[in-house]
Structure I
Amino acid sequence: MNKDLTVGRPETVLWRFCLPLFGSIIFQQLYNIADSLVAGKFIGEGALAAVGNSYEVTLIFLAFAFGCNMGCSVVVSQFFGAKEYGKMKTAVSTACIASAILCVLLMAAGILGCGGMLRLINTPEEAFAGSKLYLDIYVWGLPFVFFYNIATGIFSALGDSRTPFLFLAASSTANIAVDILFVTALDMGIAGVAWATFLCQGASCVLSAAAVFSCLRKIENQDDVRPFSFLIFKKIAVIAVPSILQQSFISVGNLVIQGVINGFGTGVMAGYSAGVKLNNLVITSFTTLANGVSNYTAQNIGAQKLSRIKAGFQAGVRLVWLLSLPLFLLYFFAGRSMLRLFLEHPTETALQTGVYYLRILSPFYFIVSVKLVADGILRGAGRMLHFMTSTFTDLVLRVVLAILLAKTALGSLGIWCAWPIGWTVASAMSIFFYWGGPWKNAAGSKDQENKEYRLP
């Protein structure tokens, strides 16, 4: 069901829009961690290390899919908020064509280069074969990843967070079941984990794409719809390219950090693999809610209602802090038990690595969550330079400090200390950029007074 996010009490509207996102967060993380959980429980610590190692490479591909999702979602939101439905549909078809071309290029790069990337990050020989096998299968499923992300981005742009939740709930549950079937009953090992992801992503992609186009056909438009528009492509690229670069550089940075971690052996690799999955559950949760804030911001900018954006920021912060508190308590005090979900017979090294990682990072969830909400507003407003500046600052600090601190007496413990420093500095920057936005003096003003703001 489409929802106009430009009317109604901002806090209420945003909370209702984000509620299904909470459910989506849970199932998205079940989807992400299923492979590692099944690998660790039913195959062994070595398989967990292999899948976790390949996960850092998959994040590079996901960066491009996420960028296309954001570019399409923000532009479609703006046209939807402005009630320019012909341009909105043109934006959808333009995004699909551009994404298809990009996806083909990435598949070719993945088929030819995954082995080389694994070598670059110093993948141990005992984990190399498993990591490469997983990636070789994963690459062929990239079209499903891309078009599923495009479909969910469109639903969010139209204010519909319920439909993506239903598709995600079904596909993530199926993924766990198929993972276990392939690994235990069919004894397919790591290949079974990869094929399960491939099949479930394919099914969810086809169903969600069909639902999107069915929804779009019901929206009447007065303007002509073109298959491709270079002008709209440029608008999408203004959002998508920085988002792709941001996510790509983060992924490359994570690969560099993974290379440093790999030098400490498979025990530390396995502990980090389990810990980072739990941490990514939190960060992805914050990011998903921030994406909701982006859609809210874009619709209201399209409708030229800047006075609603500050209220959206405040509501977003309350949402992420409500989520941060129980996760912090769980990870800080019960991290060892959570890590055991991924490890059947864990070594003390693996467990201790994961515990230290979670205890160092979890208190800073309250800080990084505010950054991501501010980033959501900046992205929805098309202020991508500010968004990228704070994000790259975080990345550079984390990578440089991880490399330097790993060489000290702290060892692997020093690597984990890089996260809080990067998060804190970048959060201060994002909040500063948000405070300087065109909405800062919009409270209490009439909507027509905000018409001086023009979309990028």
Structure II
Amino acid sequence: MDSNDILSKVQKVHFVGIGGSGMCPLAEILHHKGYQLTGSDTSESDTLQRIRSYGIPVSMGHRAENIGDAELVVYTAAVKQDNPELVAAREKGVPTVERSVMLGMVPRRYPNSVAVSGTHGKTTTTALITQILVNAGIDPSAVIGGKLPFIGGNGRVGRSETIVCEACEYVDTFLHLEPALSVILNIDADHLDYFKTLENIIRSFHQFALQTSRLLIINGDDANTRKAVEGIPSEKLLTFGFDEGNRYRAVDIADTKRACERFTVLKDGAPLCEVSLRIPGKHNIYNALAAVAVADYMGVDAQTIAESLHQFTGVHRRFEILGTFNGVTVADDFAHHPTELTATLNAAMHMGFREVWAVFQPHTFSRTYMLLNDFAKALSIPDHAVLSEILPVREVNTYNIYAKDLAEKIPGCVWFPTFEEIRDYVMAKAQEGDLILTLGGGDVYKCANMIVETYQAQNK
């Protein structure tokens, strides 16, 4: 059965790993479009509670009988091919599709699909666009890579013909999408375990651009992005950035303490709106500009755009302030690439804290090995750097790379094998007025939560 047409031929869909952050929004959308859903997962979560609230039955554990009379089975990339539910589906002749393929199918049912791509900033920008469009009354559906407090989760089911979704480039996932509008925020060397070279990454983004039917909104300041859209007709491109020549520009940028970025947005050289962000860093000005360009193109008035941007307080795990205890602020961020670390840590260093303690969990052996010197440079920005061991995701350590190898390249850096040791170390050292910031794409947030819980226990 043709994957492009499969949703028009089935009614009963089973999700393997339905509680996953990428699965839940798709399940919600299909449920509200009238499909009969079932799901399975291995652990309880808030997401599963949300799924069950719609009346969708969820089985705990993976068993062959869970698929019931499903006509289609959707599974996450983390699910192995010997999973009993996938095995049962194949034995019954029931088609199976990976989550990224389903993400490509769902937006095709929306005439106004917006896909947000780029090496960095996808989740924040997707969330910004979603929040603006909701406030504007456009009532979009959304699939976001992180939890947006404004909508109470990482997905939204709207009643309009508009959907906003995050488009991830890893293993060319975004090439399943054929959006009407696309955003390319930036292109950087990442996921080199798959792409091998930056040139291959640019080539994939070029293909993504070709699959966009109506309009490409791109960072005109980013050389790799400009290279990726070479050959695309200029009338199909809309640019944003700081440099002259961009259709949407940020000017009169005011450097303020503790998170606010203030600037004026020019459209074709004329003032469009004044923006005051509540999220820190120059990189978030770029994300906001992309959101402005999308919203303005879709007819949202400038006042609603500006008010929505100011209202936005961030996404879960994107410089998320977890609390202040004994004068020490604890925050968590998803940054796991040198470019992201540089942007986040530079922002943190300009927020007026006495000292910044960066607790970083390296993510994948290949990324750490290939970008070792770049990581070292980024982690030299804060006053103190503390490392955990490298999180072994999707890989074995054929690179013979360890946290100590990175620590040796960073002045004053220390590393510990456990989060408990990191917690004890930074809490013993941090003083009133300091920031403890955990960073990484893995489970380092658990370390941040341990620090918060210990502070709370001390203050009872």
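I have 64 for percent of Cα pairs over 14 Å apart, for residues 337-384 alone, calculated from one of the structures I, II. Which structure is it? This figure was derived from I. Compare distance in nm of label points 7 Å out along Cα→Cβ at positions 313 and 401 across structures I, II and report the one with the greatest value. Biggest value here belongs to II.
Ranked on mean count of other Cβ atoms within 10 Å over residues 217-224, which label among I, II comes first with the largest value? Structure II gives the largest value of mean count of other Cβ atoms within 10 Å over residues 217-224 among I, II.
Given a value of 0.75 for FRET efficiency 1/(1 + (r/R0)^6) of positions 145 and 265 (r between Cβ atoms, R0 = 30 Å, to 0.05), calculated from one of I, II, which structure does it belong to?
Numbers: I: 0.45; II: 0.75.
That value comes from structure II.
3.6 is what came out when distance in nm of label points 7 Å out along Cα→Cβ at positions 41 and 321 was calculated for one structure; which of I, II is it? Please report the intermediate quantities before stating the final value.
On the way: I: 3.6; II: 3.0.
Going label by label, the one that fits is I.
Can you spot which of I, II the value 10 was calculated from, given it is relative contact order in percent (Cα under 8 Å, 6 or more apart)? It traces back to II. Quick check on the output: 1.8 is distance in nm of label points 7 Å out along Cα→Cβ at positions 329 and 345, derived from one of I, II. Which one produced it? Clearly, the read-out refers to II.
Which one of I, II has FRET efficiency 1/(1 + (r/R0)^6) of positions 201 and 441 (r between Cβ atoms, R0 = 35 Å, to 0.05), as calculated from the coordinates, equal to 1.00? Don't jump to the answer; show the numbers that get you there.
Working: I: 0.15; II: 1.00.
Derived from the structure labelled II.
A value of -9500 was derived for helix-only ellipticity at 222 nm (-39500 (n - 2.57) for each DSSP H run of 4 or more, over all residues; to 500); which structure in I, II was it taken from? The correct label is II. Largest in mean count of other Cβ atoms within 10 Å over residues 73-80 among the labelled structures I, II is structure I.
Since every read-out is calculated from the coordinates, none of them should be taken as a lab result. As the structure is a prediction and not an experimental result, all values here were calculated from the model. Cβ atoms are built from the backbone, for glycine too; each structure is taken alone.
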